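I've put the structures underneath this note.
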Structure I
Amino acid sequence: MSLVSVMERKHIVSVRMNRPDVRNAFNPEMIEELTRIFRGFEKRKDLRAVIFSGEGKIFCAGADLSWMKAMVNYSLEQNREDSMKLFSMFEAMALCPLPVLGLAHGAAYGGALGLLACCDEVIVEKGTSFCFSEVKLGIAPAVISSFVLRKTSAGLVRPLMLSGRVFDAEEARRTGLVHHIVEAGGGLNEIEKLALQWCEAGPEAVRETKRLLNDNPNLDWDQQRERTARLIAERRVSTEGQEGLKSFLEKRNPSWRDL
């Protein structure tokens, strides 16, 4: 049985962690599979959005217990190599050219918060609990910190990462890691509606905008000026940009909404 299920419907793909017996906890095999899946989306021009979720009662409990037991006997270099693979998984998800919509329920602990940080928009069901649990184990939320701090500020998550205390959906929303809170059991319906709304946007424009958002923090002011001016100019003369502008002026739907 695959550790991650992938289903496509029209132009939306659903990626679902499929280890409900261990609360969708990571192990090396799942990390490798998720990395491969998200890297594969770079070649899929036909897709418009990704819905990311977890099977069973819990979204994700972080690291798998068996994997953690093995780590105890890893050397420093083995731990470093292992952590680099984990970083690559989050990176593949964060840099996915498609918008990634996350759905969490039940609980999101440890590395699961890194997954949510890599999503572009997140829905959680009421009653979901969250925890940067690493410090309670004597370790650190090191790998996920790079992705969490791209989405929120250190001032908002510092108390949560340092204390390892459990927090609720409302506090998760205040940090910016979560955008919407829905009734328990209603998350899948809400996220499917949200994905359809995202499909109203020009697919090339969405990909370019996501790339811009990922790149801009790494550019100095002069580079940003050049990059942004060039991008809008290119979009205006592109086939998709011309279609979008003409459809607006002609008061009709652009062609991509009919797909």
Structure II
Amino acid sequence: MKKTSMIISMLLIAFTAGLAQTPATDPGITVYRYYKVAPNHRAEFIKRETTYWAEVANKALAKGNITFWAMLEKVGGYDMENKSNFLFINTYKNIDAMGEIWGGAAAAFPNVPMEKMETGSISTVTSMFFLHTEGWQQAADAKAENDFNFIRLIYHNSSNASSVIDLEKKHWAPFIKSIMDKKQTSQRAWGNAILISPMGENIRFNSVSYDLYPTLKDALMPYWDPKIEVPQGLEEINKLEINRRGQAVYRIVKVVSAN
């Protein structure tokens, strides 16, 4: 009985701590959905997603159901025949309306047969993750249409993801904002998110950070001014990381956003 009471108390403490970390303005839940598309279907897949499904997302945005939709295409990789090559990032104000939102294509395009719009027959969903967006910084003079063309996703696996996020907000966010504003780096924006689900031994990350660049060269070989002084607090983040970070570069194909 004592053991049961102790477990309940620990769960209540963890739940309360989670509530305490929830921001006053909840950004919603973000879904990362990875797709594998064969090379011979690539052009048609991009056409259908950017022509039809981006417009469905735009209508959902106008209704306030989502705040962000993005289509990303992976650049390079390993074992490319078996790995995903597209990533969709969607942020929902109401995650329970997800099915309802994507069921609205027929109403949006009543004169287009569904077989001309759907992408399920020419793609395979390989993974789907739920995350909570935590931070964002961009250069003061950044313009999305010119500066946000490639994104480098960095996957962190740490002993305490919440602590890593807090340390990044404390040390990295003000640092990267400062050097972007001073044009001491080719990077134009930065953000991070914490993984909600799924989790387990086979999931090799529990938080994600992302760097945005204007060109592929910048994403692959970012410029850093030699005079930059990196804040010492970043050592605290390194101590929490369990293994080597994962990384992938994507081309930003299309974005629908409230901002």
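I have 0.95 for FRET efficiency 1/(1 + (r/R0)^6) of positions 112 and 184 (r between Cβ atoms, R0 = 30 Å, to 0.05), calculated from one of the structures I, II. Which structure is it? Label of the source structure: I.
To test your reading of the models, identify which of I, II gives 2.0 for distance in nm of label points 7 Å out along Cα→Cβ at positions 120 and 232 when calculated.
Comparing all candidates, it corresponds to I.
Computing helix-only ellipticity at 222 nm (-39500 (n - 2.57) for each DSSP H run of 4 or more, over all residues; to 500) gives -15000 for which of I, II? Don't skip to the answer; put the middle values down first.
Values: I: -15000; II: -8000.
That value comes from structure I.
Between structures I, II, the greatest calculated value of relative contact order in percent (Cα under 8 Å, 6 or more apart) is seen in II. Thinking of I, II, which structure, once mean count of other Cβ atoms within 10 Å over residues 208-215 is computed, gives back 19.8? Checking each candidate, the match is II.
Output the label of whichever structure in I, II has the greatest value of distance in nm of label points 7 Å out along Cα→Cβ at positions 48 and 72.
On the way: I: 5.1; II: 2.3.
Between I, II, the highest calculated value is found for I.
Figure out for me which of the structures I, II the number 1.4 belongs to, where distance in nm of label points 7 Å out along Cα→Cβ at positions 32 and 192 was derived from the coordinates. The read-out comes from structure II. With distance in nm of label points 7 Å out along Cα→Cβ at positions 80 and 128 computed over the structures I, II, the top value is the one for I, the highest of the group.
The numbers here are math on the coordinates, done by the rules we state, and not lab data. Predicted, not measured: the structure shown is a model, and the values here were computed from it. Cβ atoms are built from the backbone, for glycine too; each structure is taken alone.
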